[in-house]
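Bear in mind these aren't lab numbers, they're just calculated from the coordinates by the rules spelled out. This one's a predicted model, so the numbers in the text were calculated from it and none came from an experiment. Cβ atoms are built from the backbone, for glycine too; each structure is taken alone.
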Structure P
Amino acid sequence: MLQGHKIALGPVLPADFDTLLRWADDPQLAGYSEAYRPPLWRQQEEFWFARSPDPARLAFALRQSASSPILGYVLFWHIDPIHRSAVLGMLIGDPAQRGRGYGEDALRLSIAYAWQHLNLRRLTLHVFASNTRALRLYERCGFIREGSLRQAVYIAGRYEDVVLMGMLREEL
């Protein structure tokens, strides 16, 4: 388990599944990353608990402490050992838990993990232009806007721009 100032990052546990499935079935939460589709239980189970883990993907549960209920998660995907890069994403599932510094602590801990344990040199993330809180957080933690995909996704009846952000290890 990785310990930050306010949170801990550790494994996603079977006991977390009901909460993860509930978050996947929330149209408002889905709207932060994709168009809402009702989740299929088996697909969600495979996503979180695949029998043969994908080495290009890594998930952490975000908790206040090792024994606390799940607050959110951090995902690394497209982990590329040749180019030493990955895509990063995260979610604080319960809106009441946002704005308490958990996201910033989790992001900083995840960045340190990427450099120190995965030996990466580049992190990328995608965020909707309307998600101003996330944009400010990512910039505060060192991500730089690298461009945008104009009207790239259709979410809840309107098109959204997707902001592309990146961070290089040597820039810190």
Structure Q
Amino acid sequence: MRSAPPIQSSYETDRVFRLERDEARMSWRLREEKLEIPFGKLYDDGVVDDWIGTYEDAGAPEDLRFAGAFAGDELLGLLTWRPMTWNETLWLVDIRVQEAVRGRGIGSHLLAYLDRQAPAFQARGISVETQINNYPAVRFYQKHGYRVAGFHDHLYTNTDVKLQNVAVYLFKELP
């Protein structure tokens, strides 16, 4: 892939999801909570060569596929994904949109592009992982037909539940 201008991965929200776990019933529950003080997170500086290395578990960089959303020569959004032949799915590794143009449908167009790629790979669905405190991302994926498929409460640290920074997996079944 040729060099792309930086697109920071970040979000701001006045809402989060809180995970409540009931060990006796072996159940999980997400509860939406409005925050008194908005919360924001910056994942990276947006330089492709910097963040692409953080996805080592996605395989070699040459296994990744990219799609860009452009206005003329200006890159507005970038989708990173990978076909997973072992379970007949597409893995949505990363999606990012320039902050100045968020909320204008660019991310939706990138997801629609990914949906259109699925038949060529005989994919039965698309999977993505985010965090329960990334309320905007969870709602964005839900708006596009993704459903919560599970949680990992120790993916990042041993205090994920305490910090409410739990991984949430979403999945979109395809026809």
Structures P, Q compared on mean count of other Cβ atoms within 10 Å over residues 49-56: the greatest is Q
With FRET efficiency 1/(1 + (r/R0)^6) of positions 73 and 153 (r between Cβ atoms, R0 = 41 Å, to 0.05) derived as 0.40, matching label from P, Q: Q
Suppose you compute semi-axes √(5λ) of the Cα gyration tensor in Å for every structure in P, Q: which one lands on 22, 21, 17? P
Origin of the value -7000, where helix-only ellipticity at 222 nm (-39500 (n - 2.57) for each DSSP H run of 4 or more, over all residues; to 500) was derived from one of P, Q: P
When percent of Cα pairs over 15 Å apart, for residues 17-80 alone is compared over structures P, Q, which one is greatest? Q
Given 20.5 for mean count of other Cβ atoms within 10 Å over residues 57-64, calculated: source structure among P, Q: P
Comparing P, Q, where is distance in nm of label points 7 Å out along Cα→Cβ at positions 97 and 121 highest? P
